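In structure tokens below, several structures.
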Structure 1
Amino acid sequence: MKLREANIERLAGGSFDVFIVGGGINGAVAAASLAGRGATVGLVDRGDFGSFTSQESSNLVWGGFKYLENYELFLVRKLCQSRNRLMKAYPDNVRELSFLAALDQSSPYSPKFSALGATAYWGIGGFRTRRPKLLSREDVQQTEPVINTSNLLGAIEYRDAYLKDNDARFVFSFVRSAIEAGATVANYVELVSASRTPTGWNIELKDFETGQTFSSTARVIVNAAGPFVNGLNDAWEVSTKHRVVYSKGIHLVVPRLTTTDHERVLAFFDDTQRLFYVIPMGARSVIGTTDTRVDEPYTAVTEEDRQFLLGQINQRLNLASPLTNDDIIAERCGVRPLVVKAKSGDQTDVDWTALSRKHEIEVDRFRRTITVFGGKLTDCLNVGEEVAEAVESLGLPLEPDLHNWFGEPTADTRTEFFRQARLTKLDDLRERPDIEPLSDRLWRRYGRRAFSMLEAIRADPSMGEDVLGGTDYLRVELHMAASTEMITRLEDFMRRRSKIEQVVRNVDIDDSEGLLEVAQILFGDLAQEKLTEYLSNRDGAAT
């Protein structure tokens, strides 16, 4: 029986200590933390895991340098500590990298003042990264010749971190951790209703794939619905001190704009004095993000959005020719759920540009609910631990936290994998000098599961072949994904378990001879149906 089907069977009629609604980063870490401490946990998402806000981030793990301008020192300290924990726990997934902030005459801060801020940021972060530097215009010209220095006063270079793989993949790593600790999880399952009982909650669910409806019970329910927390709490008649408002952000993925010898983020102030970035993504660059107040969580990239970002970057880089819409390979668009105090009115007076990405966790002891407001990828471990504390405060005892629900395998396990990879001559399967060694990528993405992939390649060399021409995803990865990653629709793999859709143009994906085989490996007899559905949904979204 496939993994998702087995979990659906366990959800139907299941009784749980904690039931989590929402499979983004907040729900995923909560499930991993609670299951790792012995709780019986159920989790559902009406879409795929990490398929809404959590797949639209900048892929950055950072302490919030920009929050210093609002003197949020405690928040910056907390985020820096979270960044440091993730860098230590995920040395192959969360990497330190340089941020080069170019400052011209329209920037709100001078280079020297910004350098003081960078030094303070370094200290607040516990001096855990490399020392920041103040750069002259000549230094910038030598370091990143692509930057237009005609109006430049100078720059600062400081350090933060980023996700080597995509954000949704990182979210799924916590889902996997929860599964391995015994949690029952399912994507594409909608919460139809939840009603309070003397002992907890009766929960009615619907499987979008089959139309089947079923019920579960739980002692405590966690609202981790991200941008949708307000609506769920209203439906459950849960009163809270906080609500969320929405800020829309977009990113444009284009061919690589910066030098490839260093992984470096370029930071600029746009014409509205808001920061935006050029972020490396392998052979691509990601430009963003914008910050626009919206009233609904559903958003889309507009032509105005595109022209704004393209115009801003064309002004600030020396490009052989200005970027146009034809250079855009993919787009990312989502909302940030920003936390505000709950009050009457429509909250149009809230200055959302001054709001940080902090999170708040509220407990309703009478209704036995926990709500997670806001948050970001950087702060995810704190969210997992705080939700566990909230569960204990409701009278559900948990086992001691051994911190075994997050992080990569031990250094000794890593060493053994790379030893076996050398014996298998894994990296010899690729001759292209511009791509990452296969051993690095398989270890980073799959950890201990990569050992069985080596065995499969040794038994059948075709398992080491690139299935989807030029994307460098191996046949063995597709088989692994089919059996262990709960892929329900083709988009789950193309957009979230991998980042193929974000680095390869749609037309090139469609022209690939391997796309049908990808569907066949993932879905068997349903391959053609799933492929047709995928192409239809994607084309519909594009229009």
Structure 2
Amino acid sequence: MKMMRRTLAALAAGAVLASAGSALAQSKVLRFVQNGNLTILDPIWTTAYVTRNHGYLIYDTLFAMDESNAIKPQMVDKYEVSPDKTVWTFTLRDGLEWHDGKPVTSEDCIASIQRWGKRDTMGIKFMDFIKEYKAVDAKTFQIILKEPYGLVLDSLGKPSSNVPFMMPKAVAETDAFKQIDSQVGSGPFIYQKDQSKPGEKHVYLKNPKYKPRADAPSGLAGGKVAKVDQVEIIEMPDVQQQVNALIAGEIDLVEQPPHDLLPVLKAEKNVALENWNPLGQVFVIRFNWLVKPFDNPKVRLAALHAMRQEDYLKATIGDPEYYKVCPAAFICGTPNASDNTLGMLIKPDFEKSKALLKEAGYDGTPVVLMQSTTLPVLTNMAPVTKALLEQGGFKVDMQSMDWQTLVTRRTKKDPANQGGWNVFHTFSVSADALNPISNAYFAANGDKAWFGWPNDPEMEKLRDSYARETDPAKAKALAASIQVRAMETGQFGWLGQWYGPGARRANVTGWLKAPVPVMWNIEKK
């Protein structure tokens, strides 16, 4: 009997120790749910934010935007600019190393900038001003310009899609229009392909050799100190399941819980809401300029005359605490804000829309409107557009699909009835939309432009002028002219600003304020 009691006591003690060990291990694993599933791992090939988030885990950047929207050195230790502002010299920090143990070199950075510059709209504009690159030595390189360019650091420190992430030269030399097959970076976490199961989870381990900057973390800048041993991106598309799992402690962070469930989370003592992106986001409607009927500017203008921002904001966000009707394409409350939309977007004019369609010779063929069903904040956008466009005289074929299908389909230039598309909705973090160069939707250089491929040489002249301008007052005036030009041609529509906190377990702290949900600096106690 005594032997049995000792055995039972030993088993119980072992169970307690195992439980304690398990709890200790779990405190080092951070489980994060994004706003969609991660299926594409190349952050240059796609602008999808879930892929951008993946990029920030494993890659690093030459410069980064801090909490006050200032651009600061990141992988760069120091830089110099020639008196005529055409030669920029960058020297990398000591100790930068790829996940495979090889040192980060100047040639890696040059190749990475070149690949990014073939896909990103801000990068494409930057490339127009670059004469050549020069690797001075293993840690120092130069960008030599044809003429002074006012957005060199803003380009290299661009915070969101596409981000100029640094990759090994052999990877960065991959055709920019083909996806990379390597996930070797130099960032604070290392991707674990063998432990990851797309559709279920993606696993990242702390990079033990990463040397963070000595600066305090601020936004996307400063020291990237990984305070957990492992990050898991959990694929959980059902928003109610996300909320239930967070309350139960099965996950630690939710990037973007739906607004209608925020009261449920506010009532939970073990859950906290985190305003990690104070600048918020902006909704966008995008037209396909290449195929009928939106190849006709009058049809695009007809659509914009049918738009009403508040309809979208009420249908998607609901609570006025979290949205703002805003006429400014470059974000209300920021230096480039303008309220001139030529009478569109804020109050609809359905009769004007019908008249423009008649002038354009619109034949009533239904326009293919792609609806995303897996990003909760976008799900209700397309039905609102369908109703508004129909009031304006359009016929609409709304086709529902998951976000990753939409992201893939929007790359197609085929006619809408042959697998292409006419119109879709997306959103951008406001930090991406602060000026006419970083705001991808304003690029109007045809095939090089963002999906929808607008072609307007006058717009490109205005954007070039903005890129060269160094006087803030003149730059603001140019930004206002650019906004008006976009309205005149019906280039795209901005449909209101919105805000939404993330949600975290109360024992998770250190979530930085930035336009991107980053996993460094976060502790789980």
Structure 3
Amino acid sequence: MKKLKKSSFLKGAYIATLGIVISKILGILYVIPFHQIIGDKGGALYSYAYTIYLLFISISTAGIPLAISNLVSEYHTLGNYKVKERVFYLGKKITFIFGICSFIFLMIFAKLFARLIIGDLTGGNTIEDVAFVIRVISTAILIVPVLSVYRGYFEGHRFMEPPSISQVLEQVIRVLVILIGSFLVLKVFKSSVRNAVGIAVFGATVGAIVGYLYLFKKKLNNKNKFKYASSNLIPVSDKEITRKIIYYAFPLIMIDVCKSMYGFVDTFTVVSSLVKYSGYSVNDAEMILSMLSTWAVKFNMIISCVSTGIVVSLIPNLTKSIVSNDTDDVANKINKALESCLFLMMPMTLGITILAQPLWNLFYGSSVYGPHLLGYFIFTGLFSGVFTILVTILQVFKDNKCLFISLIVGVLVKIFFNTNFIMAFYKMGLPGYYGSITATIVGYLSSIIIAFVYLSVIKKINFEEFLKNLVDILCGSILMTIILALISKFVLSVVSTNRLINILVIALYAIIGAVIYFMYTYKVGLIKKIFGKTFFKNKKSS
């Protein structure tokens, strides 16, 4: 078996990012055949289970890998082998307790959650269907938390390759179970959609087991890589280790839980609100929820990759500037992070809005609601990306009070406005589901404003340069959008039911849009302002 090798900082970041990117690509691509297999009704049932699962897995797991990684690295560096191993043991113990409690809770109260979701509605998925898939997916919570501890343990020793491989393995196995399992159940054995979705959500459990077994075997076969004689025998109590794990993990848990709450709120309110206040049938309302929670959200992953990559680079660099008390450099890095984020995400968002029809047809086939929903829903990805950058900055500043206020206010806004906006949009003659999307955007926007005010007033960060560059980003993106819209109207329509034609249309529009946007931003000097005057140096010198 291949022996473990430590990774340098850059190599480790590359390997970790590659694992994330591969997992996200798989997460985007599998939905094309999966949608063809289970349809919108099955997609709604899948989203009911998965949304609840994500919330509970956030409580049990989020932040744990980083907490374990930090503490293992700390005690490994100090030469305290025994304490380092106790961190690993206590991490497994804590997460297993959380996992088993979450599992029991969901098994007992699955039917209650199902009643809260479905209520007295008939004609779509039943309470029994929803309770069944919730119970099935809850089995993953027994494995995933412990798996996260193993990943943190390897990362704390700077063995970045095994966690990344386990992440890809987990996703590959999960996708295979989802596609092969649901296909066999529905198309070969002619069973129910409920059973097909049950197999699909069980893919999370099977994938986690494979990822866990891979890391367990990797650790077992490389025992000597983790063992050494302790040179530091200063005692550290289990209570202190537990306190540190919670200290490191809690802010990240809060961030993940609050992000999951946006989908959680939709799961419990969208179907009933659309039926009661917007005149949709139960089948149509469930179809729309599946689009919000399962299908359209996959396109947001394209946008979120940008903010994820920027965050990976921002955290260590911003931390270094804060520790050095270099206020000018702190402000510059915050501004550059936001500018880089929006420079890429703004045109991508507007481009997907223009191409919503061919993208939806390519992935899921023709739909009455899909393209209209995607064209607006993609903006939640834009605001979520900015939100991710800003809450990461708050976390680096270690101001948990402002971080929690920002997160909780956003969720409360979403809860308060979701049903109200659905009713309001319907009364204005607009699709009711626009109200739910708007509530998500307003929720993120509330958190963003709080973070901006805090950074500007308390931390004295000057955003004047960012706002100037934002105007150019908006102008370039809007110019691109107008030209693409004119091409669509007078030259080449984006509407086609042929998937091959859709691919060609998307590729052509993407190239034209990119050329227009980059030509504009280059001419006004925006690229040089954001990325530096040496951006084209090598090109010119050649």
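Read the figures in this text as sums done on the coordinates, not as results from a lab. Only a predicted model underlies this, so the values are computations on that prediction, with no experimental measurement involved. Cβ atoms are built from the backbone, for glycine too; each structure is taken alone.
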- Query: A value of 1.04 was derived for Rg/Rh (Cα atoms, Kirkwood Rh), for residues 161-256 alone; which structure in 1, 2, 3 was it taken from?
  - Reply: 1
- Query: For which of the structures 1, 2, 3 does the calculation of distance in nm of label points 7 Å out along Cα→Cβ at positions 65 and 513 return 1.5?
  - Reply: 2
